[in-house]
1. One of I, II was used to compute log10 I(q)/I(0) by the Debye sum over Cα atoms at q = 0.11, 0.16, 0.21 Å⁻¹, for residues 53-156 alone, and the result was -0.47, -0.98, -1.31. Which label is that?
2. Say we calculate FRET efficiency 1/(1 + (r/R0)^6) of positions 205 and 293 (r between Cβ atoms, R0 = 30 Å, to 0.05) for every structure; which of I, II gives the highest result?
3. Thinking of I, II, which structure, once distance in nm of label points 7 Å out along Cα→Cβ at positions 189 and 229 is computed, gives back 1.6?
4. With Rg and Dmax of the Cα atoms in Å, for residues 165-244 alone derived from the coordinates and found to be 18.3, 51, which of I, II does the value describe?
5. Tell me which of I, II gives 18 when you compute relative contact order in percent (Cα under 8 Å, 6 or more apart).
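Rule-based calculations on the coordinates, nothing more; no lab input. Bear in mind the structure is a predicted one, so any value in this text is a computation, not a measurement. Cβ atoms are built from the backbone, for glycine too; each structure is taken alone.
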Structure I
Amino acid sequence: MTEVAVVILNYNGKKFLQQFLPSVIAHSQSAEIIVADNGSTDGSVDFISSEFPAIRVIRSQKNLGFCGGYNFALKQVSATYYVLLNSDVEVTQGWIEPMISLFNSDSTIGAIQPKMLAFNRKDEFEYAGAAGGLIDGLGYPFCRGRIFNKLEKDIGQYNDVTPVFWATGACHFVRASLYHQVGGLDEDYFAHMEEIDFCWRLKRAGYAIYYNGNSTVFHVGGGTLSSNSPRKTYLNFRNGLSLIFKHMPFSQLVWKFPLRLLLDWAAAIKFLTQPSYKDALAVVKAHLHFFYGFGNELAKRKLLAARFPNFSVSQDYKPFLVVDYFILGRDSFRNLRFKNPK
């Protein structure tokens, strides 16, 4: 069994493999590198076989989505630590060692993410993870360095090591045993917010999630679904409802869930005024599909409650992000109403 397995999920990402796989190989000498191909039709597998024959390829015959693709592949990977790495990520010298050192320092750390900067604007944090993920009192995710779509410049303000609520799925270090112990990624999510759900389960199981600013990677972002894709809007809104329904204690869920529905409808109205009719329709579809599958969501909530009865996972930020950002104009992480901002 290898210590570290870097597993790159690929779906028709030949151009990204051509661009970024050499950096992964160059800077990951201590790890096994695996490409999990999700039914690509663009010649990705032939390219790897020809140009990088030493790289192991695990093939699925169809696109199983981000969640299903990783669950399928990781059942076939034996390692102490997994690194779930997007194909559109450029890694840097020494990106693995600080993460393994942090794992070795504390057995209660379940998952870690590095500093995530934008590949095309290397002095700016990248949307999908930035300097570590958090969540607000209504279950809206945000990051140190990214509030909604507002991104900060990297001036060294997050060159630290600190616990966070969730670690990005674009470059996600996790103890392999825990990945399987808590059930892997929820395949109903397909993609988007699955890493938050996964980290929430880890926290309910008693493990910590960390950000380590001593490791840096650069992420292109939007490699599979662009930021303005209605499909992405649909997944974010549907999975956002599933996330809080599965994990919030009933005393909070009973009033926060209806409030989230109202705020979602407000977002749909805003989409109409932009106008972005396809995004508005995506919100409607997200709600309809959530309630159509309500029985399944309820079953998952009950199963999680039986396995991980701890609903009282601590949150560092209890106010509502929509109030701080849209009403009070607090558009940077340092200006949010934390008692002890990190």
Structure II
Amino acid sequence: MRKTLIFLLAVTVLLMAVGCGKSGETLDKITLNEVTHSVFYAPQYAAIYLGYFEENGIEVELVNGGGADKSMTALISGDADFALMGPEAAIYVQDGEFDDAPKIIAQLTQTDGSFLVGREDVEDFSWSDLAGADLIGGRKGGMPLMTLEHVLRQNGLEPGKDINVITNIQFDLMGGAFAAGEGDYVTLFEPTASEFELAGKGYVLTSVGEGTEPVSYTCYMTRQSLIEEDPDLVQRFVDAIARAQKWVAETDALEVAQVISPAFPDTDVDVLASSIERYRAIDAWLTVPTLNEPSVEHMMEILIEAGELETPVEISTIYDPTFAQNAD
């Protein structure tokens, strides 16, 4: 009965979203590529299912990139108009001197969204418990791995020496590899981490995000050419995200879960709600889309520590602040 009511609520939200568009208005169709699919991006799904994009004259096709490298490739090639991924990807592309290098236009999350999952439930867990273990950590060069290794070093564990961090498994395949028996620990986004707990496949021990200062983690990007050719479209896109950020910040977790549930049809709404609470507990989401310069600088420090960047880059080379600052 509960699931039926939730389904009817979701249908009602979708119908309201369609009805909110201006009569006779032709929507701008865009493709949005997300680096992975997670409750970590709850404001984005809220913007879709509450009809905020439609109200701004935009029809969104959402595509799962399965990794920042693939999401950036889709953006550069024109297969995507906008992409949600780690800001490090913008730095890598700038370094490659592409003619139409993407720019960050808004920031969504301000901390790592991973949770450490182990095979046993450990009371009074400490990062030092990982000494000598095998940990599935993510793709080399990606923010999840670099942030994780930063937290390990902060806790006296040098990757490759004190702990074996496995880096040859694609981000979207890490959970499957852990379930198949690889590694002693794995880092997972929500709702996957909670689903592993419920299925008895592992136990959530701590949050990676709790172990580091705020860091620019997931941002929206688009090509410089689109910024120049259609700044109005870019502004309307960012406006929808900004409105959703405020709504998520002010709304009960269960209601947020009910609204975004169509994005997670195989996940119980109560699991979604608990996932939202977990992300709120670590202050994962920004309430405005502007890039926070100290968190960007911290992100660059992590890249330098990881050996992916020699010196910090000028923020202006990767970020156009116009749209986030003018978000309505």
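1. On the way: I: -0.47, -0.98, -1.31; II: -0.49, -0.85, -1.17.
The read-out comes from structure I.
2. The maximum falls on structure I.
3. Clearly, the read-out refers to I.
4. Here the read-out was taken from II.
5. Numbers: I: 18; II: 26.
Derived from I, not from the others.
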